[in-house]
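These are the structures, in structure tokens.
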Structure 1
Amino acid sequence: MDRVVINGGAPLRGEVAVSGAKNAALPIFTATLLAGGEYELSNIPDLQDIRTIALLIEKLGAKVTRTGGSTYTINSENVSNHQAPYDLVRTMRASCLVLGPLTARLGRARVSLPGGCAIGERPIDQHLKGLSALGADIKIDHGYVDIKMEGRFKGASIVMDVITVTGTMNLMMAATLAEGSTVIKNAAKEPEVVALAVFLNDMGAKIDGAGSDTVCIEGVRHLHAANARIIPDRIEAGTFMVASAITGGDVTITGIDPLLVRSLSDKLSQSGCVISELKTGARVKSTGSIRPVDVTTAEYPGFPTDMQAQIMALMTLADGASVITESIFENRFMHVGELRRMGADISVSGATATVRGVSSLSGAPLMATDLRASASLILAGLAAKGETTVSRIYHLDRGYEHIEAKLKRIGASISREKAGKAR
């Protein structure tokens, strides 16, 4: 099993380009199940989750070909299998996004209850509630969700009890082929939801309001194939922004709309960084000190839960105490124990972590527990004195494309090696 080895202490300087967003690519892959035809998807990141979703839709009957470094061609003409197997779905929660498209096209879906990072329950009850409102017959049987639908979905008014990104996406896809109009209230506003709506509209759907809390879908009888370029990954961009801040660096992150990372930019400005918003990017320059800031995660456009672990790593070196509150997931402080091993002073009470800044962190052997925790440990290692090793980095490979190579190009001393290798 691979691990990452970091020798910390070097300020990062230079320019780094952002890859396509995994969380935008995955639903667009599943949307190709809605209509037969050939699709070309570009700016796809080279990640394990992408390989998993490609294999999953192949199991359902699509043909997936990687035609270039970041371009995939998908032919979904022969999609006929309605069952998504446990062995694939268990590794990635986004697999549940096949529920809506499969049922809309085939009238049937049988999908294993999803897995993914262990950061909380993350139930799919809102997905199922919405699909039921559209007319689906749903049963949970031996760890599988079994959905049947006679004829087309029927348009409905759906009020989400909680904001859910994948739930909004699933219902939006299902409703594109419904009879009549569907209104999703308390919908997620994330840019990835907007990107999916744009793609679906290019396929012939009639969706209005994506990016607001009310999305309206006028059902159509048929959709057709379309092409898409995946939007940049705002979480990857944010991770590199924090990398500049925590190392006392000066890094320009390119290929990202600065509006998509504004909530993080505001916090980094408060912490003492100089942020310059560019036309397609942002420059983050450290001023040499880190001021404490309080952070509460929230749905977009609030501070993203996917950046909570990274901002916590930064606050471990702040000149004072910070309070970080996690309002989205109930089990997302698993990185705290590992940061403490590096000398961080962090106490946790329920959904709140109090981080008292220390003068320095010390390199240590660490174990990643989930995707964003992996990133926070990498960031802490970049700033720490001495050598840090981060094991179980298969989590990292689910969400960051070639992160070591990108960090190396801006001055990090970082490498990947096989665990147990003699050194």
Structure 2
Amino acid sequence: MTVAKRMLDLGKQSSVIREIFEYGLKRKAEIGNENVFDFSLGNPSVPAPAQINDILKNLIDSVPAEKLHGYTSAPGDQNVRNAVADYIQKTFDFAATPELIYMTCGAAAGLAVCLNGLTTKEDEVIVFAPFFPEYRVFVEHSGSKLVIVPCDENNNFQPDFVSLEQAINAKTKAIIVNSPNNPTGTCYDENTIQKLAEILNQKQKELQKPIYILSDGPYRELVYDIKLPYLPHHYDNTIIIYSYSKSLSLAGARIGYVFVSPLAKNANDIFAAICGAGRSLGYVCAPSLFQFLIKECIGLTADLSIYKRNRDLLYNSLTNLGFTAIYPSGAFYLFVKSPLQDANKFCEHAKKYEILLVPSDSFGCTGFVRIAYCVSTEQIIKSLPAFEQLAKDFDLLP
């Protein structure tokens, strides 16, 4: 073997989501984009704000090229980090210091540097199922162990706190919290976060060690029926991982940040370890052009109301057809119960009508499919007759 087998396996087999997306590209080339109802990938369909192009043009015209396209400091440009800290302070009324902010290539790089900076092979990292499949990749790459705690299917996939308490032990280093959640769209309200904080504070006392929350929040602005709490207000040992991919429709720009709460135990050492992990992984100096862009448009969002319209249309239409779905309060995913116990078989059947869905197995639970409704409203409308045929096939119609 001339290469690392684990990396070889990862490289040869892409994620299930990506495989379905690639299948969709092939089908679109064969029969036309308008004839394929691709709900596979969480790729924002809402255009970035018009001001984004104006800001980029102005940066290109006004900032010297050697600065605009050159290296910034490894953790990010100081003025950009100042702007992010100011935004956190003003928006969430929480004291933030730029010295604890690390600019990253999106939330994926943020999670990677946090996990590699925090954990060792002796540590365990808890995730709530269903969860974004790449969590497994990031955790395993850090050398730590992934521990899966189920959520309560009968309670809109809220955390199962009894199972959580049983899972925490002396090896627990961190818990990844993803709210709004991918793939369910479930959000954790203030009561849920407060309960989580109480459990973790009690466990920290019992075990006499810190347990960190890694708050993965790229969908934070995509909420429809709830006000999200800001986690550092409720739990000191919190690290925020954020991306502008969804709120600004800049998924391909790969820009985000990590913010270590100044209240976290050993906050400065944690940040230094994150910097060290960024150095070892090559995640230093996030793209300078997009760092400077964020400074100029921080707080701006795309027209996210379109996702709410899509949510309402798709949820109401599918439940009227007899499908059972989790009501999403955020993000842009609908989690639908599969009529077949094997969700993979159901997804294969749906291809008969050119409907591309993602089975839930890779998300850490079975029997569901994820529908990404970050598509044009027109695509949803055009897909409804196909969904009706699908419902008829499984005798779901009321």
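Each reported figure results from applying straightforward, stated rules to the coordinates on display, with no laboratory input. Given the structure is predicted, the values throughout are model-derived calculations rather than measurements. Cβ atoms are built from the backbone, for glycine too; each structure is taken alone.
A value of 4.3 for distance in nm of label points 7 Å out along Cα→Cβ at positions 37 and 293, calculated from one of 1, 2, originates in structure 1.
Using distance in nm of label points 7 Å out along Cα→Cβ at positions 309 and 333 as the calculated read-out, with 1.6 as its value, let me know the right label among 1, 2. Don't skip to the end; give the middle numbers.
Values: 1: 1.6; 2: 2.5.
Checking each candidate, the match is 1.
If distance in nm of label points 7 Å out along Cα→Cβ at positions 221 and 277 is computed to be 2.6, which of 1, 2 is the source? That value comes from structure 2. Given 0.15 as the derived value for FRET efficiency 1/(1 + (r/R0)^6) of positions 45 and 269 (r between Cβ atoms, R0 = 30 Å, to 0.05), which of the supplied structures 1, 2 does it correspond to? Computing FRET efficiency 1/(1 + (r/R0)^6) of positions 45 and 269 (r between Cβ atoms, R0 = 30 Å, to 0.05) on every structure in 1, 2 gives 0.15 only for 2.
Check the numbers for mean count of other Cβ atoms within 10 Å over residues 141-148 across 1, 2 and tell me which is largest.
Working: 1: 15.1; 2: 17.9.
Sorting by mean count of other Cβ atoms within 10 Å over residues 141-148 in descending order puts 2 first.
So helix-only ellipticity at 222 nm (-39500 (n - 2.57) for each DSSP H run of 4 or more, over all residues; to 500), computed for just one structure, reads -8500; which one of 1, 2 is that?
On the way: 1: -8500; 2: -13000.
Structure 1 accounts for this read-out.
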